Structure P
Amino acid sequence: MPDTALIIMARYPEAGKTKTRLARTLGDEEVAGLYRAFLTDLARRFAGPRYALHWAYTPADVDYQAFVQTLAPEQAQYMHSFPQQGNDFGARLRAAFQWTHQRGYRRTILIGSDSPQIGSELIAQAETALDDADVVLGPAEDGGYYLIAMRQPHDVFSGIPMSTDVVARMTLESAARQNLTTRLLDPLFDIDELPDLLRLSHLLDINSALAPETAIYLTSALSLDMTSF
């Protein structure tokens, strides 16, 4: 068994409940399909023997294991799922770290599912950084973070207003108060609003290999034309 767990925080792509800010512009069904493309790219990139890939999913009543196996059937043996637990997102993040720690993983790297362009090199950098750091953070350009990695399930989540532009800063402050060493990775952007999606579309026009399934969906199903916005 690999000693590093990679957790992807994700939800089931249900129309009307998925990336609602984007859906106001693009439509519920269209955005649910886009999010499925995000998940497909992440599954195909990270499912394999190097990391133990776990999907921490919501809502809890769906058969997420069956769903993710449809995203990358040839890599199904490398993917596992468990439901998110907690009353708020910070609690859910901490519970995810506790889940893998209780199962004997020496390192846990957690990422969101809103950056399908995240590359394997960033995950490798996070894993290496954990040799010396207690907390590794991949800051998002909106003030949050796209990645957090730890060897122990330290509570660097309580009291932090999630989905705000102070999340990364307050997380680092929480770690400092606990005398935890930290390491920052290069920043990345999440896809939450239409300008983010247009930026991703431009990147994929240059290099579709960053997120191949998303690139196909943008140009075929969505027919996204940057000049029309």
Structure Q
Amino acid sequence: MQFLSDFSRFIDPVSMLIVFGGAAIVATMRATRGDAARAFRALGTIFTADPEADAMAAIVAVGKVEKLTEVRNIACVDRIKTAERFLRRAVRRLAQAQTAEAFARWARHDLAERERRHQGAIGYWRSVAETAPAMGMIGTVIGLIQMFAALEDLSRIGPAMALAMLTTLYGIVLATVIAGPIASRLERLSNAELAWQREALERLLQIAEAELAPATPQKRPHLRTVS
């Protein structure tokens, strides 16, 4: 019980509202509505995403596509079953493509859009991490103003000082323990995911070049648009 009593001293709704609410509002104003929504949805993937397993599944799926095109034709590859939604869409596009260049155009656009969405979510959490200390400082200034304005009333000095100190603490915690690590984790996951998706699309493009009439025989389409 003593622990709970001591811990409750670190809980202040007003300080939380200033820091957490203020940082969230600023980050939302900097981002698009879609980016803000994706930023919170991405929280579910922080501990569940497994890019290595997805990459291995992609290798298996592309291998099946290669084998199927050897015995059938490329229009049949959409029969390949895979649990990864991106691969299912890519294989379906490959089956529907008229030329290798058409598939390459879709692949470049899809990779660019995926990177843009990833960066939007990552940028939101980076913005929260950047803004949180400033929100903490704003709360500190507010608390100090309240404290100096109540010097004649000692009973009001304590709450004002608590507001000043707790907002600083919350700002540091939100920036360095919550939002910063979230942004870093999402960035690593994004890089790993885009890497295996790019490699899978490169192999699918090679299949398309071998099976479909190229739009420009003298020049091979490229996918390397994601850094």
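Details
- Among P, Q, structure where distance in nm of label points 7 Å out along Cα→Cβ at positions 110 and 134 as derived comes to 3.9: Q
- helix-only ellipticity at 222 nm (-39500 (n - 2.57) for each DSSP H run of 4 or more, over all residues; to 500) derived as -12000 - corresponding label from P, Q: P
- Entry that produces 1.4 once distance in nm of label points 7 Å out along Cα→Cβ at positions 174 and 190 is calculated, selected from P, Q: P
- Which entry (P, Q) yields the derived value 2.8 for distance in nm of label points 7 Å out along Cα→Cβ at positions 78 and 198: Q
- Between structures P, Q, the calculation of relative contact order in percent (Cα under 8 Å, 6 or more apart) yields its largest number for Q.
- Structure responsible for 8, 24, 22, 16, 12, 9, 6, 3, 1, 0, with P(r) over Cα pairs in 10 Å bins from 0, in percent calculated and labels P, Q on offer: Q
Computed from the coordinates by the stated procedures, all read-outs in this text should not be read as laboratory data. Because the structure is a prediction, the values reported are computed rather than measured. Cβ atoms are built from the backbone, for glycine too; each structure is taken alone.
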